[in-house]
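Each structure below appears as structure tokens.
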Structure 1
Amino acid sequence: MPINKDFIGKSYPASPPYLVGREKIREFATAIGDNNPAFHSVEAAQALGYSDVIAPPTFAFAVAFSTMAAAIGDPDLGIDYRFVVHGEEHFEYARPIIAGDELVVINTIEEINYVRSNEMMTVRQDLQTVDGEHVVTARNTLVSRGTAPAEEA
């Protein structure tokens, strides 16, 4: 069963709030091997004008990934996750994520396309504070391998 193109433009309710912890940021930065002082030291981040440590750019994925289940797990969408691989992702920042931010994620199915026998779906994830301040938009493209309708392949 192909991915249901009627879902293009569908947004899902905001996720529960995620409180960004200082230690989570430090652990993430260490795990990716980024020693930028602003990711580890409050003083270094404050010297740059931030109230606390800031997160590496890809930290947004750690916040947003689990919330994507609302979209890709929707049974009416028609994704068979056995065939899905990660295609690409990118981020558009309004400002860095800062320790102490309380973020919610709104997932929207932005595109569903066919490329040969594959289906490609882009999910836009808008991360904002619980007060509504936009922080970052992430776009994740998933590839469903070999599931495009035969007439599209």
Structure 2
Amino acid sequence: MRVLGIDPGIGRMGWGIVEGNGNRIKPIAFDCFETSSKLMVPERLDAIYKEVNRLIKEYSPDCLSIEDLFFQNNAKTAFVVGQARGVVLLSASQGKLPISVYTPLQVKMAVTGYGRAEKAQVGKMIKTLLVLKEVPKPDDTADALAVALCHIFSGKISKLT
């Protein structure tokens, strides 16, 4: 199974493609897509839409996993990130990809075994689980890989029950 994991954002959108085959898990590609704060929101959303379409076309994932939004303080930020997340979901839907949504707690629990893990702990586990030379940077990239791994791990658990 090839999973496209997304950590949604308007300024930075982390993405990672992970492939799980039996007990083997390997990273295919990962990065962070950035939009300029000098652009208007509709232009930034268009750029995100085009990038997700490119990823789907280039890497042919079997599904998309995305992190659910969690904001305590800044409603304005939550609103614009929600718009970016909606564009990602639209792109995946148009690409006929099944979509799975995971909370930050679920992602951290799946990757570290502790739902309140710090970003540094998540990054170290991504490095270890995917046998990478270094922790993926920025954190958005590591988070996207964590979301993809969460989906792969969740699939394995559901097959056991």
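Annotations for the structure displayed:
- Structure (1, 2) behind the derived value 3.2 of distance in nm of label points 7 Å out along Cα→Cβ at positions 17 and 113: 2
- Which of 1, 2 leads on FRET efficiency 1/(1 + (r/R0)^6) of positions 41 and 57 (r between Cβ atoms, R0 = 25 Å, to 0.05), largest value: 1
- Answer label among 1, 2 for the case where Cα extents along the principal axes in Å, for residues 1-88 alone, calculated from the coordinates, equals 42, 27, 17: 2
- Sorting 1, 2 by distance in nm of label points 7 Å out along Cα→Cβ at positions 25 and 145 from high to low puts 1 first, with the largest value.
- Per distance in nm of label points 7 Å out along Cα→Cβ at positions 49 and 81, the highest-valued of structures 1, 2: 1
- Value -4000, calculated as helix-only ellipticity at 222 nm (-39500 (n - 2.57) for each DSSP H run of 4 or more, over all residues; to 500), assigned to which of 1, 2: 1
The numbers here are math on the coordinates, done by the rules we state, and not lab data. Since the model is a prediction, treat every value here as computed from it, not as a measurement. Cβ atoms are built from the backbone, for glycine too; each structure is taken alone.
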